[in-house]
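Next come the structures, one after another.
We did not get these values from a lab; they are worked out from the coordinates using the rules stated. This structure is a prediction, so every number in the text was calculated from the model and none was measured. Cβ atoms are built from the backbone, for glycine too; each structure is taken alone.
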Structure I
């Protein structure tokens, strides 16, 4: 079995699943697919200290140097440094229209709103059609309660579906704030665009009507938005609240239960459901016009971040937070964006701004711990997550996050203890979704050579989730590795391959099982498939080399071992590969006719 077969991110990454699903689902996907956004190069961004932004102190600042540094930072998706370097370039050439535009966009994306607004004034003077500059100025005007200025800024026509949708919806909220509800709704109704506009237009028309006291009309629009996209959290929340406020408790709970099938245990839905069942007063989702405009920018910004439009997505989300600094959902969306571009320090800062009273606070704190781990700060990650688990061992997201972090660092005993804390809270009546906890703990037991306990956990995971391919693969291979229950074990691995025929790691497990059983010709067939599926994995290539050697294909064996060497295996694996390149597959590195499996790495 390969190292990646035991990847710590499978079947679900050690992230907080409850933080997912905030977007306007189908509408968001359509928007992201329909827009042509200049996406930065997908290079890894470095985390920068505030003191290290821009040209280092004492070094000369030149136009060309700052411009080229800014471009490199932008390609690396390092928004903070890109903004700083382009500002330096603009200072050197203040009349350059390109530098002005680029610096403005980067400052908005970085959250430097005051600087961005100064540049937006210059931009709109020279480029009246610059839609993002006018959106930024209009958002600030709404923030300052200057709704008339916001409307005037957005009166000018725009080009492109994103600009048209954003401008018209934000303008509608500014009109509604002036008491011009009918005009606001007419403005939204006049929007002419593709079908995916509908979920945004009906959603916001409903929110405006609800705030104006037009409950029946609002409910009709919320129902329309829900019909267009029943998997969108904000659409579901708005409809559930509206139904509850109308006295339709059963209808409200039905909508919440439908969403629970998509994302079980979502804290927003859990809290809303509890409030409805208790019969308390249910507030509308949006209770102020500036927050309505923030909702526009959040919804569109979160959608933009899906398909590589991180810079524009960050700009929208930063403006949403400027309008509503306590918008927990926008803070989390922006934190997730910075996490995706490998700026975990910025992600942590945003997550820690989530209000303590927010239903999302605990999930945000779980993600903070995971971000510490991504910054290679294991001690901070462990302490942060352990504190959360100790405060609520029944929070299985926190338990899983802590266990997965420890397991990724091969601290298997500690990881097993973490999973056990969560299992103790559900062991009397575990649900199907709890199979992962038993699977993960089984891996930990297997790695510390407590096989009986490991097998029991794997079989418990299978009892909860029948034919789960990851468990079948791990348990089946482990049995083969021990020479136990071979017929059952091989059947498990074959079933896993049948369920996931394109998973190179699982296919490799089948090939390697055949190898361990001395069925070398069959091993070659499966391992060749595995290499085609995962050509970049050194251990799969190493396995194929071993199989080639055993069937007499010695030149091909050494070719595969050399290729495995070049793919940079881990140090202990590399030593074994180099020995085989030099000496072949000798009696010294075989056991009972089969190569001894290198010690497994990462754990599941």
Structure II
């Protein structure tokens, strides 16, 4: 194993020092739970009878015995979200697998799984980010019966996996295994989908053509195939040791997928067995594991949403991450993957080119991953340089490829697409922000232009349709943060801004809101902190103010006389109807939300 890169070691030590008190308090609480032994053994006879009441006779006998291992299943199954529909069959597979080794599995509870693709540009999107924390709380309720010795977490998409992780870490004494469902097979190429979207934005094709293209893109059970937040989640769970090796991107409803699900269930039973092999999730998701997660995110050009989700997840384990950690690691972690929106390939192409096994091998060989970690398979990452196969119907692992099958999609660390990672930290008079640059051409990474202030996506799109946007500009959308409206994604702006950029205009976006995990070719300074609703200076910007967004130098500057800018008073916030689509239920939560750099969370 190559010696760990010095910069990664330095960032890790910094996180350890910053987190010493909070991490220590978290581990102390976990230790108390572990000292008491299996929680079910401390329940009353009436409590235990309730747990076993609905079981079949054999399982009931096992649960009434004090040493039986009971695995809780927390599932995000629903029929509407394609990524989660495959989970319908998982409980039966899991129960059958663990029954063969004398254990029991029960569905502990379900968590909501909304889809940002369905709510994109709609009122329901304002619930999206907060759904992560609702999922965390729902997970806690599912496990609050203290009936389980381990847990399996079934989740894939944007807020679901981070929410499940936060909830799982609240029960840090329990062993845990995360179980994916896999991506849908490849459909319409991403480049063609984008082309049709831009033509529709220009009014050159109709809704029927757009709908046909979208339906060919999103056509089957499984995750969307672009490399957005959902597939970034799966990469993270594997590189952080919570998935079985090579399991993240196996398509749903295949024999290999089913075999991996059964193996994950059996692994949870093994981790729950008393003795040396007993491995709670608190032991796996430690500081080096989170550093590995950030490295993976940067090396693959992953979702900007994880500049919030990873921070919130880590805080649930008493670990304090900052955007400076992401930025400093981005300086030395090379970009190794080109998958849409960073390229034309999709996640199936990445998997076929060598996938996670190749990626983790080359990062490990380059000294860019902590190898002194615990995973669900034990010590170190060597097992994660393998990939699964079926051999005469049996699940086996073989060494992953030592060479990429397509160096236009996946490259070794010695020959990267770019020597630095796909995310940058911006700082300046407006505060701090992040930008995804892996999909932005170098000539577009610096934009100096007057501000055009809009208070909604609709207002900008109306100006575009009216032909008002004919000169260089930086679109400013304040009051899009978690306190203002729950921080909806602004991905609906992407086609229009892309069209303007293609016409030769210098355009960019500055907002305290989010873009999609598939943030694309238009430079976007997002998650501006502090947000407008929290007194942030982004609220002071006016039409015509000169702005400079420079991703190469990491600056976000207001080219207005500092004294004049400081003398401005914050205008009244724009009126926003926050009733309907369930938004009224989240009024108090919006007021409690932390800033983007601390996770935009109400629980972590």
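Of the structures labelled I, II, one was used to calculate distance in nm of label points 7 Å out along Cα→Cβ at positions 212 and 404, giving 4.5. Name it. This value belongs to structure I.
If FRET efficiency 1/(1 + (r/R0)^6) of positions 204 and 300 (r between Cβ atoms, R0 = 25 Å, to 0.05) is calculated from each of I, II, which structure is the one that comes out at 0.15? The read-out comes from structure II. Work out the source of -21000 here, i.e. which of I, II gives that when helix-only ellipticity at 222 nm (-39500 (n - 2.57) for each DSSP H run of 4 or more, over all residues; to 500) is computed. It must be structure I, since only it matches. So log10 I(q)/I(0) by the Debye sum over Cα atoms at q = 0.06, 0.09, 0.10 Å⁻¹, computed for just one structure, reads -0.30, -0.68, -0.84; which one of I, II is that? Value -0.30, -0.68, -0.84 for log10 I(q)/I(0) by the Debye sum over Cα atoms at q = 0.06, 0.09, 0.10 Å⁻¹ corresponds to II out of I, II.
Computing mean count of other Cβ atoms within 10 Å over residues 196-203 across structures I, II gives 17.2 for structure II. Taking FRET efficiency 1/(1 + (r/R0)^6) of positions 180 and 460 (r between Cβ atoms, R0 = 41 Å, to 0.05) as the criterion, the top structure among I, II is II, with the largest value.
Thinking of I, II, which structure, once distance in nm of label points 7 Å out along Cα→Cβ at positions 516 and 580 is computed, gives back 2.4? Only structure II yields this read-out.
As an exercise: distance in nm of label points 7 Å out along Cα→Cβ at positions 276 and 428, calculated from one structure in I, II, equals 2.9. Which structure is it? Comparing all candidates, it corresponds to I.
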